[in-house]
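Peer 1: Listed below are the structures to be examined.
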Structure P
Amino acid sequence: MKKITNEKEYNIIKRRMDELLETVTDENYNQIPQSLELEFLSEIIEEYEKVHYPISTPTLAEMLKLRMYEMGINQVQLAEILDVSPSRISEYLSGKEPSLRIAKKMCELLNISANVILGVCRTTCRHNHQMV
């Protein structure tokens, strides 16, 4: 399989992929040959981006802020959900790790990956987990 070797190639291939996205649709994906090219280009772009534009696992604080935003709640309401004090939520937002009991609740009630809660894979793992 061809690999992208530099930023110039990357940009050219991205432009081609954008062109193909105007032609290939969900309805015609299995009927036109451009879908094979689109799939191939997607794969080589993904490989290039894994190396040159890696996405690190978010921190627990980032995920808690995201969940509060998604749920439309504040720190006090989050504290009620997790059955902890609001000051404890502030500690988590400042980087303190939760107890195992609270970590389990975060997994179950907020759908946050244990890897994120425990700070595992901060720089080496990619988003291979369905649950973030």
Structure Q
Amino acid sequence: MADRFDNWQKPDIEDGKPTKWNWVVRGVNGLTLGEKTDIGAFTYIQAQEGVVIEDEVQIGAHCSIYSVSTIDGDKGKVVLKKNCKIGANSVILPGVTIGENAVIGAMSLVKSDIPANSVAFGIPAKVQRKI
């Protein structure tokens, strides 16, 4: 069986313009994108203060990742560690790190760090169990 990432190539990303998979990055110079990542359509990444997406991360469609909050001015680098998975329609706020192999359930609001090897979901997202 072929690995779905066998032919993976780093995408062309222009500030504020949709990629060929219809996700958008603002502050593209602040984005670090690992290998074999999968970012769903209509996801928005605000990387002005830094967003690091490590290898083999999966991000569902319609997610929002913010390194700067337009509501309260909060700022901070967001780090998505290797092989973590973010469910569709989730929001990740500034300064959050999601640990290696962690899974975030769909429609979650992540406002604090989530440890490695855990499952978290909700508004706000809370760890529900370890993997």
Structure R
Amino acid sequence: MKKLKITFWVTTGIIFLFEGVMPAFTFQTEMAKEGIRHLGYPGYFGNALVAFKILGALVLIIPKIPRRIKEWAYAGFAFDFTFATISLWAVDGFGGQTIFLLIFLVILAVAYVTDQKIVSQQKEMVS
């Protein structure tokens, strides 16, 4: 159980930093705005995306959030990484950025699986 919790918190912490903290501090920079424009999205899309990323990251990191809401956050991040990968691939071709996003999709999957295992083990302990 200890190894599962460490794996969960490390992977969830990485997602929290990458999807919650970093966008919160960088979304108004010219580089971030240009990244959104480069992919062909309007500026307001980037603002909405950042708001949902921050909320989703908080949902994953706060332990007392209901399970169903956490499931939506995991799904949202999976969609985010998947469609960001597709967008980058379509505009710039397959390269380092697309691989980087796929790595984060794997990290998200590990966080999700370990979270599910922890919840399952906790239910077994109670019954």
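Peer 1: For structures P, Q, R, calculate Kirkwood radius over Cα pairs in Å and state which one comes out highest. Please list the in-between numbers first.
Peer 2: On the way: P: 17.7; Q: 14.4; R: 15.6.
Structure P gives the largest value of Kirkwood radius over Cα pairs in Å among P, Q, R.
Peer 1: On distance in nm of label points 7 Å out along Cα→Cβ at positions 29 and 101, which of the structures labelled P, Q, R is highest?
Peer 2: P
Peer 1: Quick one: helix-only ellipticity at 222 nm (-39500 (n - 2.57) for each DSSP H run of 4 or more, over all residues; to 500) came out at -18500 when computed from one of P, Q, R, so which one is it?
Peer 2: The correct label is P.
Peer 1: When relative contact order in percent (Cα under 8 Å, 6 or more apart) is compared over structures P, Q, R, which one is greatest?
Peer 2: By relative contact order in percent (Cα under 8 Å, 6 or more apart), the leading structure of P, Q, R is R.
Peer 1: Given 11.0 as the derived value for mean count of other Cβ atoms within 10 Å over residues 21-28, which of the supplied structures P, Q, R does it correspond to?
Peer 2: Computed on structure P.
Read-outs: derived from the displayed coordinates by stated rules, not from any lab. These numbers come from a predicted model, not from an experiment. Cβ atoms are built from the backbone, for glycine too; each structure is taken alone.
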